[in-house]
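Take a look at these structures.
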Structure I
Amino acid sequence: MIVVFVLGYAAIALEHPIKIDKAASALITGVLVWTLLVLTGADSHFIEEELLHHLSEISSILFFLLGAMTIVELVDAHEGFAIITDKITTTKKVKLLWIISVLTFFFSAALDNLTTSIVMISLLRKLIDDKYDRWFFAGIVVVAANAGGAWSPIGDVTTTMLWIGGQLSTSTIITTLFIPSLVAMVVPLLVLTFTMKGNIARPLKVEGQEHNVKPTTNFERNLVFFLGVAGLLFVPIFKTLTHLPPFMGMMLSLGVLWAVTEVLHSAKNKEAKAHLSVIGVLRKVDTASVLFFLGILLAVAGLQSADLLKVMADSLNNLFDGNIYAINIVIGLLSSIVDNVPLVAGSMGMYEIAETGSFSKDGVFWQFLAFCAGTGGSALIIGSAAGVAVMGLEKIDFVWYLKKISILALIGYFAGAGTYIFMQSF
């Protein structure tokens, strides 16, 4: 099972050289891990119960993601994000870098780091002409998006998993991780403030033909934008009030937005409203990413059911003599080599929620895990969903990112980690 898992991981990391989509590798890995578990001679009825138990948790995450991605795509189809992007006029590199990073940091917390990265790359293409300048800004977007996602229950898949799993509450995530996450973004920016100079060149044709056609009116654009953002922000409130799983709140928000857009475009002909409806937008949603998460979470669940994750937990505890800070820093760095989703899923399987102490609900271990797994993935471009998305959209070279962005990301990571540890001493 471990060999299959490692080989599957290698295929995911080497997605571009081997030319096989990571979703395919993840699905094969997930199914094979469970198949091997059955072949060990374990009771098939017990394994089926285990699988269905894990599937309920996995489905909760997948439906949440699907709802969030659909809402963001719907806002984008209505050009809702232009409300913000059209106001950016500066060409100074440092100033633009700060604007883009701060926007990304807070967008990521409100939406999520993956969808925010996609939106920001779309914006950068309208603002920056030179490919390597745009690559550099895109690299900093990855750092800022992952930092912004770490302090919000809906900002990063890993934080969402800990939130849904009951390890962390909304208030704890925000109050304990905001400052370390901010430091993880600000420190690299301060380094660049003193080392980066010059202006960026704007593309000669900033707006494409489809922008000039304006498929939506100002009223429609504003309404869908504010309803979409309000719907996403409503999800944690809904969970707090009802104690229902977060995907229920996300589905409610999607349902409301769906109904509003249907009424909004009811007078238009079928062709005009096709790409502005949820049905039309669903074709653009990245379902391959959803299937990737399904495969990888199934694989980790299989290792957990075989008690292999408990063995890994004991090994880490022995290696670092139970130092939860060292364990989490290593998990964070590992998340830059492999995806942070399975690492957090693995950690959730390795360590039980205790009644008291560091492993209790809202305990220090879970807080620091959310920070490290969220921001550590920025060290390499394949280490986070945001990084993988940016790499695919801009065709950024792995080695280029390693040379230009990785050191900055690591400086921010260790600065943020040090800030969190320092805060715990009071």
Structure II
Amino acid sequence: MGKMGKKKTISGFSKLSKIGKIKWMVENFFKDPEIVMRELKSYWLQNEAQQKIIDGFSENTISNFYLPFGVAPNFVINQKTYCIPMVIEESSVVAAASAAAKFWMTRGGFEAKVLSTTKVGQVHFLWEGNGDKLIQILEPLKTKLIQEATGITKNMNERGGGIKEIILIDLTEKQSNYYQLKVTFETCDSMGANFINSVLESFAKTLVQFIEASDLMLGKEKEVDIIMSILSNYTPNCIVEAKVECPIEALNEAHPDIDGITFAKRFNTAVQIAQIDPYRATTHNKGIFNGIDAIVLATGNDFRAVEASGHTYAAKDGQYKSLSHCLIENNTFKFYLRIPLAIGTVGGLTSLHPIAKRSLELLENPNAEELMKITASVGLAQNFAAIRSLITTGIQKGHMKMHLSNILNQLEASEKEQEAAVQFFENKVISYQEVRTFLTDLRSGKLSLSQ
């Protein structure tokens, strides 16, 4: 093995074998290359066929990065009971989702409905002609666009999806010569990114050819500069709503030290604060995505796209706000969430990743709309659990108790020391420093395992 820092740049890295990639990396960036190589290889799957599938998901793969695959039972959504698959590295998230599911299980459960399912793609282009001429050719252009893309859209059309609308948008007041074709799609049970992008690239090609052949266009008007053709991950018309509601008195058990009406009022105020203050709204919505991301990951969907769309939607009125809402009306507590969720149950990793397939099977193989309802309900449950903690005991008590095992592992506590720590911190505030002091005292004899 070579010395660290020997050669930190390389040409042709992607052409190296998997072992070759690891060998070059550990020799040039790690102090103990042999140890690091063995460690990275230890995380390969024993099943070679499955490892080959995992490697194919990305580029320059050298090992696997594991996250826990957990479940949250007792989710009653639209009168159907689910056990929710969740992939996340934070134990308190799964625990909170489970607790919220159990609480609402006896209070009617979650109700969810899909409000709309269309997605958007755009062809962005520059054109120096008169915008009125584009409007004159728009209808025959639309016909040609759809006709030329038939080979791509045929299967989706047969499934009930496809192209729903094509709009020409003139943005020349904001950017010189800038126009776009805004296209609306229905992609059924698939997220549809590849389908949408393929259609848009076909549209771009047809647009150029159509204008070049148009009798209305002269000289430079025949020249179209396609800047890009790409779907938008902002899907404000692919919306799902999830909600819970119950009589105020049914909240009497929400916390042992607070009656139902006090709990409801404090909860409502907390949600209103997240509507007013972007600083609070950001953390508030992050809590929602704790639940949403976990199930999106577990089912092989694109959590980055889901998050980007959700945060844009939260700012749609010009200020970043809470994605969830709370009402107290006629002695009834109502808590609901509306969020864009462009997710699917066919295509992509959903049918390739072995655990993603099992996640969907665990959910009894839902279609895309059902998965949207499930996912939104989990996000709402997570939000409810977080707010309940914040307005009562505070977030740290429960969070740090769940985090105690991670701290103990970092400090290399033995099994007996861990058992003693769990007992010792049962009714105490937990922090890294307090746990370290406890272990120091335990190991020095100042404390005994029985204390």
Structure III
Amino acid sequence: MITSEERNVLRDLAKQVADIASLPIMAERRELWKKHNSLQPSRPLILIFPEGSWQELLPHSVLKCEGDKARGIEWNLRSRIYYYEHFQDDTVIEKEWIVSKAIRNTGWGLSSKHIPSTEARGSWHFDPVIKEPSDLKKLKIPDISHDEEASKRNLTEAQELFGDILDIKQKGASHISFHLMNQYTYLRGLEEVMRDMYENPGMIHDAMSFLEEGHKHILKKYVDLNLLSLNNDSTYQNTGGNGYTDELPKPGFDPDRVRLCDMWGSAEAQELALVSPKMHAEFSMQYEKRLLEPFSLTGYGCCEDLTKKLDDVFTIPNIRRISIAPSANVDSCAEKLQGKYIFSWKPQPSHLVGEFDTQFIRKYIQHTLDVTKNCVVEMVLKDTHTCQNHPERFDEWTRIAREQIGMCYLNSNEK
């Protein structure tokens, strides 16, 4: 239950979010993203995702609510306000509150295990649950169901809380992204998968084939149960951008029944960052391509360097957004992508730790701007697991990026 005191806190924060969302700059940013995602010329756009650094920017100690549910809502609202007051990137603050449908997933039959670190934020180690090819038989194709009563209850609670302040929207499956190799390595172990590529490739293909069929089943259930929701809005796209576009939904769209062709889809295989293009295509991408085929717009990649794999990426159906990782060769990637795809650049997050060298960061960003003049560029600062308790570094990084963009695009109508 949310207490009356917590309710007052949440409603006050919701009013602040609504005021921010109503500012003209938000409508301007929304239109910029629509042009950007449709490959129309514009200036590079910026997005900030603090991720692990949030606990240093907006620690839970600042929350006023006591109950877990109220604290979760409070943090969400405060993070949107923080975005506007600090980052000044191109994030669109929407006057909405999304209520997720209560979609149930029975799982894949096996649960991953790992050996935890002795340090609070240290790395863990895989503890494989698939040790032999015969263990693959323990996997099960998930069943999908919808708890309609729970969905109605959650929607009613949100409407009663601040439906008079924010636009309450209920969504089903809107973020559709495939992480087949991530799924499998969590069960098999990363080192084990690397060895299997040489010693037992058939085992990997058997696993990938099963996961592909499992995800096809999930998609079919989403369609059959009418659980899909449009993602041509602020919905996060797994390569780091958002979904704003006028290209979706497709002609023949029925608002009461969303189709896969009305949506974005994405995939990545960052576990294969260091394998050859041939192995990447063989053990992961061929399966991902078939899963992405029904979607009208797709994105690919995350933290894996795709520099030498772009020719294969270009064969993905309806590919629009391609992740250019911090380790990628931006010169080579820019020459390949040109203006045919979104150049979703992930700047080096480690620049926010250690010595915060603003001159170096300025030159670093400028180099990418220089070589991507003919590209559709977005700068997505993410995977920042810490800023060493210097929250202001995000603000400063964004200011530097905006200044460099402004100098490079002085003749643009958008500064």
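Bear in mind that the values in this text are calculations on the coordinates, not laboratory data. No experiment lies behind these values; they were computed from the predicted model shown. Cβ atoms are built from the backbone, for glycine too; each structure is taken alone.
Given a value of 1.21 for Cα Rg over 2.2 N^0.38 Å, for residues 39-262 alone, point me to the structure among I, II, III it was derived from.
Working: I: 1.16; II: 1.49; III: 1.21.
Comparing all candidates, it corresponds to III.
Which structure, out of I, II, III, was helix-only ellipticity at 222 nm (-39500 (n - 2.57) for each DSSP H run of 4 or more, over all residues; to 500) derived from, given a value of -15500? The correct label is II.
A value of 5.1 was computed for distance in nm of label points 7 Å out along Cα→Cβ at positions 31 and 111; which of I, II, III is the source structure?
Working: I: 3.3; II: 6.1; III: 5.1.
Only structure III yields this read-out.
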